[in-house]
Structure I
Amino acid sequence: MTESFELNNTSDKNTSTGDDNTQQRLQQASNLANNLLQEIKRVLIGQDAIIEQVLIALIARGHVLIEGVPGLGKTLLVRSLAKCFGGQFSRVQFTPDLMPSDVTGHAMFNMAKQEFEIRKGPAFTNLLLADEINRAPAKTQAALLEVMQEGQITIEGESFKTGEPFMVLATQNPVEQEGTYPLPEAELDRFMLKVIIDYPSESDEQLMLRQVSSQAQGGFGLEHIRTLLKPSHVLSLQKIAEQITVDEQILHYVVKLVRATRSWAGIARGAGPRACIALLAAARAYALLNNNAFVTPDDVKKMFIPALRHRILLSPELAIEGIAAERILNNILLQVEAPRN
């Protein structure tokens, strides 16, 4: 088990010592985050970028929408992450007949006590896997709106806090598949990142098959994943990321990038202000992962597409031509000038 670390206020009387302590905490936080990254890579082979982005969202207090066809390890990723920091894990299989109360919980009358009792749903956890979220209708998808934004659930007029840390990882099949519903815009906007999980390379697929076949009972060896942190350590990582320095030029750059989506040719609807907040938080977490004490333009560029791809709506002409949002966002990155200093 990794030793715990805490955030202490830096004393103004000894700036040098304070700077050294800050750098030490950042170094330790970066090491912890990278240890998590490497541990999950042992099990989920060939999806390094996806693992990194999910970990960034966890550090940035965000939620992740993972899109990909079945069988690419989405559930394995979430279970591995939960085990790595000793967090509680819940999974909800979204189906057309799933009710909102099946996710959040409900009040039930206890005949013996002659009173109502609150039965908390699976959303009261640290990591909630909303599996195939777009197979449920909009009213059930909307059950996650409050908990994703506020970290709480209201049942019969009473609010209850979820676990801390709390993160929703929702998986969806490509929307063109049969029996899927598009997610409401309000819910899409609450996901910090949308990541696309694709097929592994041939060499990675061979390595995965070799690893699975070497297990005595088959499977992916999830039982060999080590618990490296406690939930309290994840909260400390989140606090450290929030303290990473952001220059005024970086703030202006983030705003310019997001605002460009609102007037860019081919984009029918641009990203809202929540995109600025999500992009900056993700860039801070990415900086922490790379042991940077401040956010750079490259950190912002790295997180721009995952943070914006689900927040823009392309014009019908581009959609008919099959042009992807990533292509337009790449053009924006090329055209909007980044800070030089």
Structure II
Amino acid sequence: MRARARDRRVYLGSHPLLFALLAAGRRRPVLRLGGTLLVNDASAYAAALTGLALDRTAEGTTGGAASRLTGGDLLFDQYGDDHRRTRRGIGDALSAAGVARLRPVWTEVLERGLAPLADGGRVDLVPVVTELAGATTAALLGLSLDGVTLAGAARAAAAAAARSHLPGPGRRRAAHRARAATDRLSALVAPAGGADAGLAVMLAVAAVNTTVAALPRAAAWTADADLWGYAHSPALPAELLRVTAPTPLLPRVAAAAGHLPTPAGGCPVRAGDRLLLIARHAAGAHRHDPDPAAPAPAGVAQLVFGIGPHACPGAGLARAQLTDLLRALAPLRPVVVRARADRRAALPGWRALTVRATCG
């Protein structure tokens, strides 16, 4: 219970309104609130992503935010041949061979960043993972840029963009700050401009922010639940990512009328309905703790990365990075000595997560 209680603090500390929204309708497969549908059921979640016509540039969606911030045709809002071509290129870069090429980048960061633990020191995992994420992303994009600089810019851009979508006064000022933060990131990842500048910005934002959100939370859960004995099990990273769900919901908008299946017979969808697809509920994260001895089916664990033609292509990279982090920590069996939620980050995560070794 300690692991779940601590992870709950991530939501309560950094995104309390989000946590309340997620908890409000989780007992209902699909809950309609006016023109918004909260989708919790795995079958309805899958049907929404694969069976509904979606407006991928609508205000308040991932694609809409990407398009407005970068002003370009991005992976999120492409269709047909353009979408398939872009996905193929990213898929090649993040294939098993691509991940193997990137692995030395993050293992060097882990070896250096975690070294003080073996000498009895304490390590804050957040800056270590931040550098890991930035260095890996720089290598993925072919940039001669240090990881800390790139990760800082990507996190600032995502946080500013998230704040610009919050209701209340000051939205115009927040939107201006989001634009400025994105321009700074764009200058780093694509100083010469070009057709791929917007895509590079979004890859940097997605790769850095999901990694910094996911890996420290997964490590904290492993420490609190004492799962270090499973560190070499391939089931543990998938189970941890299923439960921590670094992107807990996917906002979408229906482009046409449709239907979502539910145990009670289904729910109609109207054109223009806003869909909040709750990934953590679809994957059972709110009900079932990570259990590497009896893991959820692979198809269920995959739900936190989406499914279908718009599923996250970085799932394999995320699992590989988490695997290496857990295996580096396992011989030391660290415990958490300090944890502070990040109230400004775009995704629920820790601002600080300090650990110390109990073995070694």
Structure III
Amino acid sequence: MSVHGSKKVIYVALAGNALIAGSKFTAASLTGSSAMLSEGIHSVVDTGNQLLLLFGISRAARRPDERHPFGYGMELYFWTFVVAILIFAVGAGVSVYEGVSKLSSPHPVNNMMVSYVVLGLSFLFEGYAFSVALREFKAQHTGGKLLDAIRNSKDPTVFTVLFEDGAALLGLIVATLGIGASDILQIPELDGVASILIGLILGATAALLAYECKGLLIGEGAAREVIESIRNIVQEQPGVSKVNELLTMHLGPREVLLNLSLDFVDGISSNEVEASISNMEAHIKSCHSEVTRVFIEAQSWQGHQKDQNTRHVAQDKKDENDG
């Protein structure tokens, strides 16, 4: 997905959350609903999160320098992880606290019509933002299941908005049911229960988002089909005898570092090896524009295996000492 597509999704979600946050707080003050107050807090947190994602995109776009020779692309993953923390600490924490307070000191919800109007408008805004995010995501991940696409995605900005807006829609449903039930059944505690459920939804959303970001933060490899394509390109290159090792790591959503250890045909000249490497790198980058950095090591298969065995022995000894 392009940076333009990612920003479009964020801007739509930002506008929607900013518009409805104030109306939710106004409705909460007029009705005394804990669930509505939790929804207002939810919208404020989401608004802040979208600003953080935009900040992360701008920081990740900085050019490499001496201290960060591979660039700042992974900074986007860090700010997405911060978003997950904020959703959990602020959104979920405050919502659960408000719900518990309502249960300990229940009071009826007033001005029900105000709540229903605000919830209805919120459904429209959140539903539109969710549809835009889903459409942009599917445009770049055709075929397969949505959850698998999210799991394999290397751009956290869009699936973060998907998670947030999905949680927002679920929260609105819970708030509507809780407020409506508390009014119809004259049980004000149900409003507090709805607030607690909204907090649990936000907590689960934060946990899922943090889990998805964890793999990207600690260094996640390229997609399997990309790796297989690169392997085929290398193996078809004249002069290459064997692929000893092929390692990839995402430095950002559209930046992949590729390390190759190759065994070249015996007797090949140094000039032929250099030409083969140059052709190989050009072919890989032409087929996969996300591969921005390529490092190729010429090493015999036997030498590579010896190096791997030495590394494994050293790791086993370290594990024994640590144990």
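Quick note: the coordinates plus some simple rules give every number you see, no bench work behind them. Given the structure is predicted, the values throughout are model-derived calculations rather than measurements. Cβ atoms are built from the backbone, for glycine too; each structure is taken alone.
With distance in nm of label points 7 Å out along Cα→Cβ at positions 152 and 256 computed per structure, which member of I, II, III shows the largest figure?
Largest value of distance in nm of label points 7 Å out along Cα→Cβ at positions 152 and 256: II.
With P(r) over Cα pairs in 20 Å bins from 0, in percent coming out at 28, 57, 14, 0, pick the structure among I, II, III it was computed from.
Value 28, 57, 14, 0 for P(r) over Cα pairs in 20 Å bins from 0, in percent corresponds to I out of I, II, III.
Of structures I, II, III, which gives -17000 when helix-only ellipticity at 222 nm (-39500 (n - 2.57) for each DSSP H run of 4 or more, over all residues; to 500) is computed from the coordinates?
Only structure II yields this read-out.
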